[in-house]
Structure I
Amino acid sequence: MKIAIYTLTSPLHDVQAVDRATQDFLQSLGICYDFCGEDYTTYGTHSLDLIFVRTGGTEGVFRRLLPDLRQRSERPFYLLTSGQSNSLAASMEILSFLRQQGIPGEILHGSDDYVVHRIEVLLTVGEALHRMKGKRLAIVGQPSDWLISSTADRVAIRQRLGVELRDIDLQEVLDGMSDTSDAIPQEWFDHASTEVIRHNLTGAVRIYYSLRKLVKKYQLQGFTIRCFDLLTALRNTGCMALAQLNSEGIVAGCEGDIPAMLSMYIAQSLFGVTGFQCNPAHIDTQTGELLLAHCTIPFNMLDHYKLDTHFESGIGVGINGYMSAGPVTLFKVSGDLRRYYVAEGMLLRCENHPNLCRTQAVIRLDDASKATTLLINPIGNHHILLPGHCRTILDTFFDVC
């Protein structure tokens, strides 16, 4: 089961009455769960463990259980309570005690709708953390020379996310192109704007197949590549390959940016979409409007697109993509996982300025002060644009991990 419910009950209360109240309360929530009762031997093995404080007088029981529970799991404690039989008061005393010990936790109490929604958020986070544990991400080549702040703490990443980072020589990508297919997907061909672009698609598709082989060889969930080196080595770009791989659920980041890759992997694990790795090109702190741009974007985020050259070099294949207007979230985590940025807003439109990277999105943040934050305390240059409003789940993720 993804959700397990354990119980705390005072022996002073009538067991049958408490059991009836428990059944009524849990039925009203309408969630699927594994009811473990007072047997805590599986605690910490589920995507979400809930401790149902059923009555008052349970504070001492929890205190005796705490050392064993803390050995089983380092996640926050989630205390579910209906409020009957002084259970809310007991939950507040327990949570206060946890806070004194520096241990995070939360009481789940209120209307059924609120409690169910909160459980759904916590379950989403718990499932994501389970999926991430033991997975591999790679840096193909070194981070680009200009990413002087985009470093990573590999120990923190392994301990908090359960993710291993490994280094792969870019030469493996180049070597792998010699025996790859050059069959161009018809959709790519149909979106090429010129004959030059159509010609360059042969090299672009070979990069894609070479990277896909690398993912399979090293059993990767994602990577970031020093993609600008492809310009000199191949006279082509990785923009199409990264767009396609991201659409397939494989995190594929640009420029060897490790924090951006981590941000995309967290997004993929939580929301099923890697997001648009982009640079802020203009920030209006008064209106909260941002212009974001880059030459690649997952195809599954787009309404339509056309293919152009890569902006900085004028060669290869870049993507001029257009997304639907609507709610979005801008997100980035630091490479040591100590800081993260998240701001919700609306995508207003996509533009097509000739002096910027090919995909260009104009968004307006709900809180204009979040635009100022980018100018005062940024986390590198790349940020990740996600569809929908995602702040609650992202905030909870970093509370838990």
Structure II
Amino acid sequence: MLQALPEKALILLAILACLLFAAVANADAFSDARSELVAAYQAEDFAAMRVAAGKALDARPGYPGALFNRALAEALDGDAEAALNTVAGLAASGVDYGVAEIPEFESLKELPRWAAYADTVAKLAESVGSATVAYTYDVADFVPEGIAIGRDGELYLGSIRHGTIVRIDETAEVFSDADSHWSVFGIRLDGTDGLWFASAAVPEFANNSEADSGRTGLFRLDLKSKEITHKALLPASEEPQVLGDLVFVDDDTLLATESLTGALYRYSISKAAFTEIVAPGALRSMQGLVADKAGRYLYVSDYVGGLFRIALADYTVERVVADESTSLFGIDGLYRYGNKLIAIQNGIRPHRVIEFELSEDGLEVTDSRVLARNLPDFDEPTLGTIVGDEFFFVANSHWNRFDGDGNLPDSIAGPVVLKINLL
């Protein structure tokens, strides 16, 4: 029965379920298959579990969580060869969910190919890349998310936990103290001494109130007066909403992702109006977004769906594809460097910063290069920004440290922003 399964497997399945249900408000083929899978798992009907896992992958091809569930079903059903094939495919794409430590997969270790798989996983555990510490901030429970760097090299850093925005150079100064907003997500400088940011009243916000819960919007902070000069809230909804990241497409227009329903909004500053341009459900959990070099397309990461391109002329959505050796899932921050995309993947394990080379038509990842993985300062890296040939990013957001009640442990460090040379 379910309660007899080892703690590690239960925890992982719980994590995958939370990721699914946080991202998908409405039932779909994947969530239906996931429910079938869990029911079969509880009934110890592992043949049915394999069938349900196949349905989940049909609904969401290549999704690492669904692949893990298929491997677990295969192992529980006594098919160690199939399970090893599945987890080896995950490892080849840079993903490992700790299979070697989960007792259900013990039978795989008796196979001749296990040694090669274990070697691949061991390599994934090694540190890759070189990064230097660019900024630190000595507030342990700050929980950073969005960052921006000003013309003089000063860093602006937003807090999920406290909703503050700090400016860091030789000293650190609080520029906004969350009196008129909530947790700070993505932030962008507007070139006119203004800093735009997305904010939402999420459970992790220390001062969240029942009245504000689930509200979200865009705000402009004037960097000279330190006053909020523009506030635009999404209309209230029965379901929670979180504007997670934003990007300028021209001086008057921002695009912002809504992370919980997969909607994309256009915001006109002069008209003070939101327009829904991609409806909820078309994608599942939009996170990072960046325009291409020509300004014709928008690349967006869907945490559980992969990477997509949206035409700014008519907002049609196309999937960006890659071969099986490259996972496009679990991308949080997304940025452009020339004709390449830089992505922070914290929705797969191990976390990494990766560079994607795009095809001429922009719809295929033809090559990839891991820029950083398993660095000592890593603890759920999140968002970043590119300045010249350098990529600055939050290395230790601590998002993974919140418990079910929104509390943090005492043993965490203050924010660390790392810098990578992209040349």
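Descriptive notes on the structure:
- When Cα Rg over 2.2 N^0.38 Å is computed for each of I, II, the largest belongs to: I
- helix-only ellipticity at 222 nm (-39500 (n - 2.57) for each DSSP H run of 4 or more, over all residues; to 500) derived as -12000 - corresponding label from I, II: I
- Highest-scoring entry among I, II, by FRET efficiency 1/(1 + (r/R0)^6) of positions 101 and 117 (r between Cβ atoms, R0 = 25 Å, to 0.05), is II.
- For 21.1 (mean count of other Cβ atoms within 10 Å over residues 245-252, calculated) the corresponding structure among I, II: I
- Per FRET efficiency 1/(1 + (r/R0)^6) of positions 181 and 333 (r between Cβ atoms, R0 = 25 Å, to 0.05), the highest-valued of structures I, II: II
- Comparing mean count of other Cβ atoms within 10 Å over residues 61-68 across structures I, II, the highest figure is found for II.
Only the coordinates and a few stated rules stand behind these numbers; no lab work does. What you are looking at is a predicted structure, and each value in this text was computed from that prediction instead of being measured. Cβ atoms are built from the backbone, for glycine too; each structure is taken alone.
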